[in-house]
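Quick heads-up: structures coming right below.
None of the figures in this text is laboratory data; all of them are computed from the coordinates on show. Worth saying up front: this structure is predicted, and the values here are computed from it rather than measured. Cβ atoms are built from the backbone, for glycine too; each structure is taken alone.
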Structure 1
Amino acid sequence: MGHCDSVYLSEVGDTQVVVFKHEKEDGAISTIVLRGSTDNLMDDIERAVDDGVNTFKVLTRDKRLVPGGGATEIELAKQITSYGETCPGLEQYAIKKFAEAFEAIPRALAENSGVKANEVISKLYAVHQEGNKNVGLDIEAEVPAVKDMLEASILDTYLGKYWAIKLATNAAVTVLRVDQIIMAKPAGGPKPPSGKKDWDDDQND
């Protein structure tokens with residue numbers, strides 16, 4: 001774990017804590033003390049810090065970033081749909097439906113921000129058809145609107161996006177590969193013989 005310069009007992013609010021203090025700045029462990037007026041506020045702050053730390057951890061593995069706000073998903077949907085139109089037969093319908101699944105992210109963002117999802121998605125497709133790949137949903141607008149995610153500094157980690165798509169696709173493929181469902185019989189002993197009432201009663205004549 002490392003070394004510390006001093007260990008002492010202290011109080012944070014009304015809680016007693018043991019403080020391991022390291023004077024140098026090259027320590028591998030850090031402690032963040034959060035304070036808030038309510039438990040709900042503390043939970044929100046804790047989640048924000050946790051998200052920030054995990055994002056930094058991901059960026060140490062892969063520094064690449066992609067536009068957020070549904071911009072990446074709409075661009076993928078557009079390109080996959082274009083590819084599906086070049087495929088013959090029934091295969092193109094499966095590809096187009098796979099592309100349609102990417103609309104779930106911008107649709108959820110639109111619904112959570114209180115705007116009509118269909119209008120936003122139509123605007124995103126129109127802008128992306130013009131070559132603006134970085135345009136996503138503007139959740140701060142009161143009406144369905146879009147804006148450049150790079151200029152707004154709204155970005156997602158490439159690695160997080162990659163694994164989200166990969167795991168979701170693998171789950172869908174696993175479900176589609178199931179060709180039959182075997183129903184388990186209910187557990188229990190043998191059924192009593194039918195047509196014989198009071199078969200287990202003692203007959204004492």
Structure 2
Amino acid sequence: AADNTDDAASIAGCVAAAKHVREVAALYNVPVVLHTDHCQKAWLPWMDGLLAANQEYYEANGEPLFSSHMLDLSEEPLEENIAICKEYMEKFAKIDILLEFELGVTGGEEDGVDNTDIDSARLYTQPEEVFYAYEQLSEVPNAAFTCAASFGNVHGVYAPGNVELKPVILHNTQEYISEKLGGDDKKPMNFVFHGGSGSSVDDIQYAIEAGVIKMNI
């Protein structure tokens with residue numbers, strides 16, 4: 001097996017995969033987004049390795065190797081979550097990388113994180129939390145970010161009707177942030193819908209109307 005000391009093999013594998021996708025994507029003439037998902041606090045050294053690869057690629061090509069990266073620090077206190085995200089946003093913004101971050105907890109299990117027995121109250125992100133994140137990250141010049149807020153969504157494959165979504169939370173959050181900012185922008189936050197499998201068409205459409213621009217299924 002490859003030596004994975006300091007995540008060397010994991011970093012090399014991701015970089016190699018990204019370069020491979022870039023090579024073959026040109027043959028299909030379709031837009032391709034290269035994204036990494038759910039980087040927890042313990043995996044930040046791996047993210048640092050990818051950041052270094054992005055910086056090197058950017059210097060040579062004028063664009064980053066990856067389009068976006070997700071930091072999932074939702075298990076940490078809100079202030080720590082956003083403080084770390086802001087540190088990475090400052091680095092990402094310099095090389096045109098979008099940051100995706102998570103607030104609240106998405107139920108189910110994915111990428112080694114098991115939230116199947118989580119307190120149901122944590123499955124619903126509060127508007128005040130999203131606004132705090134928005135304010136902090138917006139202080140970074142050239143910042144581009146999306147928020148994976150929790151509104152009852154669950155990772156995994158479920159039949160329609162088994163997931164109790166409350167996309168009205170996203171609508172209420174947009175309204176809350178918009179009012180805080182003066183009301184000109186009605187959808188100031190770009191949301192990501194995690195755990196979309198098993199969601200009804202109506203809930204999906206309602207979430208999109210609330211500012212969801214990416215959905216994970």
Structure 3
Amino acid sequence: MANIRKIQRNGQLMNFYLVDANFLANKFIPYGRVTNNNERIRVMRSQDWWLEIEAQLEQDKAVVYVPDLCIAEAFKVLAKKYYQDHYFRNPAEYKFSRDRLIDFIHMPPKVLRAFGRRVSVHDISTSRDIIIAVDRFFEIFFKHGLSASVIDLIILATAKYMIDFFKIPMKQIHIVTLDNSLWRGTRKIPDIPTAFNPNISRELAQKIFI
């Protein structure tokens with residue numbers, strides 16, 4: 001088995017997290033009312049990761065990046081948990097979680113204009129460069145018999161965009177996904193970082209963060 005990457009809590013270098021929709025949405029789901037046992041474990045493990053990431057954000061040791069389409073998908077996940085799975089007890093509780101998601105990803109204009117502002121969460125627009133890069137990843141996934149949605153591959157294309165255009169070193173980018181196929185696919189692509197899956201036993205928060 002290949003060595004498992006670790007993430008330093010208080011290292012010299014910044015950590016840049018690129019997260020998918022389900023991992024983002026799980027931050028705001030009340031795990032105590034998730035009736036499916038496997039899903040409840042997945043939500044709890046995601047929130048363990050978020051506790052680590054939040055601590056780094058507070059210390060200005062990390063930045064979170066979310067593709068804009070993943071943000072839209074995260075709202076869809078919360079809606080499904082309310083209208084279909086009934087994990088929120090009432091409209092007010094559902095609204096509270098939605099508002100928390102909005103607050104997490106949105107920064108008021110006044111704060112953006114402030115001197116010395118610190119932006120901890122960035123949305124990344126799906127630009128032409130990112131869209132074009134998706135085609136390359138379709139080829140890799142199909143050749144290895146892996147399934148992937150367009151949004152999954154946009155995450156990978158966004159990671160490559162961050163390396164090429166933002167000049168962020170690959171070792172400092174941490175893709176976090178709950179999609180097993182996407183997680184496996186990153187291991188077939190040498191020029192993007194291998195993803196983390198918080199729901200995999202060897203990648204639990206307590207085993208990855210040092």
Exercise. Suppose you compute FRET efficiency 1/(1 + (r/R0)^6) of positions 18 and 178 (r between Cβ atoms, R0 = 35 Å, to 0.05) for every structure in 1, 2, 3: which one lands on 0.10?
Worked result: 1
Exercise. Can you say which of 1, 2, 3 returns 25, 22, 19 when semi-axes √(5λ) of the Cα gyration tensor in Å is computed?
Worked result: 3
